[in-house]
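Please treat every number below as a calculation from the coordinates, not as lab data. Since we're looking at a predicted model, the values are computed, not measured. Cβ atoms are built from the backbone, for glycine too; each structure is taken alone.
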Structure I
Amino acid sequence: MASGEYTSQEYIKHHLTNLTFGNHPEEGWTFSHGETAADTAQMTKEMGFWAINVDTMLWSVGLGLFFIWLFRKVAVSATSDVPGRLQGFIEVIIEFVDENVKSVFHHKNPVIAPLALTIFVWIFLMNLMDLVPIDWIPFIFNELGVHYMKIVPTTDVNATGGLAFSVFGLIIYYSIKMKGVGGFLAELSFQPLPKIFAPFNLFLEIVGLLAKPVSLALRLFGNMYAGEMIFILIAILPFWAQWLLSVPWAIFHILVITLQAFIFMVLTVVYLAMAHEDH
């Protein structure tokens, strides 16, 4: 698949279109398709809320399983002697996450550190797919008859939203577990202003509470979507310009994908630490 097969606009829309499966009012259960990316997007819209982006699920679950397999492989073969390069690299990641969790989270909860490690590595792997040349894997699937294939799950707001609202569920769970329902509601209603302003406090606190998952989801999605868009724009330039621009941008983007995984992890730990605090 080359950009020369499309106009610039068609090429951009094609690479930003997910492979979606859902129940279409006229065609029944089917994958989204159409003569153009706009037709496909319209068909996806007509499928409704329960349509699923198959490529997002495929790559996110696949990378999650790869993460589990890799860390289990290292754990099973770990040695106390001089470690191999892979074991040493994994140990550095674990120590890095552990130190950050200890610096932010000062309560006893055996779930937080493994959760932080999972979030950091999983999001990093999903972000890392952004460094794969954008035509390679879509070309392979196109040869197999699959016209759309987005390989960076974090450029899909459904994926980042799913991660963020899972964290939000944990925030609510631990807030109630540590403070009780009454304590949690009191925390929302009776601060920061005096109790007489409880309705106003409640409004402010609920807005702030809901802003946490929204900001988590949109920050990760926005940065990764913008990075993917720049790679696509570079791909429609002449060949010499592609190499001139893509390599520096890819090198810089390594920092971006790592930083976004780190920020999501740290904010998750911070929010859960706040949920454990008893004001």
Structure II
Amino acid sequence: MPRFAANVSMLFQEEPFLERFALAKQCGFAGTECTFPYEVPAGEFGDKVAMSGIPLVLFNAPPGDLDAGERGLAALEGRSGEFRDSLKTVLDYVEYTECKQVHILSGVVDEDDQLDAVDVLLKNLEYAGDLLAKEGVRVLVENINIPGYMLRTPTQAIEIVRALSHKNVKLQYDIFHAQMLEGGITAFIENNIDVIGHIQIAGAPNRDEPDALGELNWGYIMNLLDAHGYAGWIGAEYKPRSTTLEGLNWGRDWGISAPVEKVERPRYKTRKENRE
């Protein structure tokens, strides 16, 4: 049975960010994930996660300067000190949320520099894997479909994970990105299930609800994961076509749906009360 986590950075945007965690539970999600929690102080953020009643299962390490186009630090030459400092921030949020997985973003690297960047990335991932293992936190690596991103395809990402061969560094397999760049979802899962630590889903080609309107057979994929004994989380990381609640029918077979609002029914007086 798959365990779904709502990505509250992309879902429930009709509600304030800190209110989305509790709403995810009301809709039947077993966990939550988010991209960057850093605009909220760690203590306040951790309180909201705790109050939601379901765990935060994943967030991203600091990405560097987003406004300047940075998407991670781990593969950037000359930035290893800054990368290591960013892990102190990660540990602060881990302490307050008890989150057990962190995605380390590799970063955008010029094509001519990517060969040298491999060594930088491997060394930084090894450091992060060792450091976070002491806190029981798994490091995840993901391919992202962004021009210039160090790991754009699942093949590139899995090569890094296997080359490092660190027991605390696993692949974050985003099936939407994989379908758009390489396809071959079934074969990839079967060949790499041993190092897949987290999965994310969205409909292809529009990154909307993971339902029958897209290219992929989600029922088949979930059955495949069950057959291989996958026990990790599956993050629902998609852009709803309309509101999040209106689009949750994709998850009804797994207990996910919009919460039924309690309607206050009028109370009719008894005949005795009417006489009085």
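When distance in nm of label points 7 Å out along Cα→Cβ at positions 157 and 181 is calculated for each of the structures I, II, which structure yields the highest value?
The structure with the largest value is I.
Taking relative contact order in percent (Cα under 8 Å, 6 or more apart) from the coordinates of each of I, II, which one would give 24?
Label of the source structure: I.
I have -10500 for helix-only ellipticity at 222 nm (-39500 (n - 2.57) for each DSSP H run of 4 or more, over all residues; to 500), calculated from one of the structures I, II. Which structure is it?
The read-out was computed on structure II.
Using the calculated result 13.6 for mean count of other Cβ atoms within 10 Å over residues 21-28, pick out the matching structure from I, II.
Traced to structure I.
Where does the value -1.00, -1.15, -1.31 come from, among I, II, when log10 I(q)/I(0) by the Debye sum over Cα atoms at q = 0.14, 0.15, 0.16 Å⁻¹ is the thing being computed?
II
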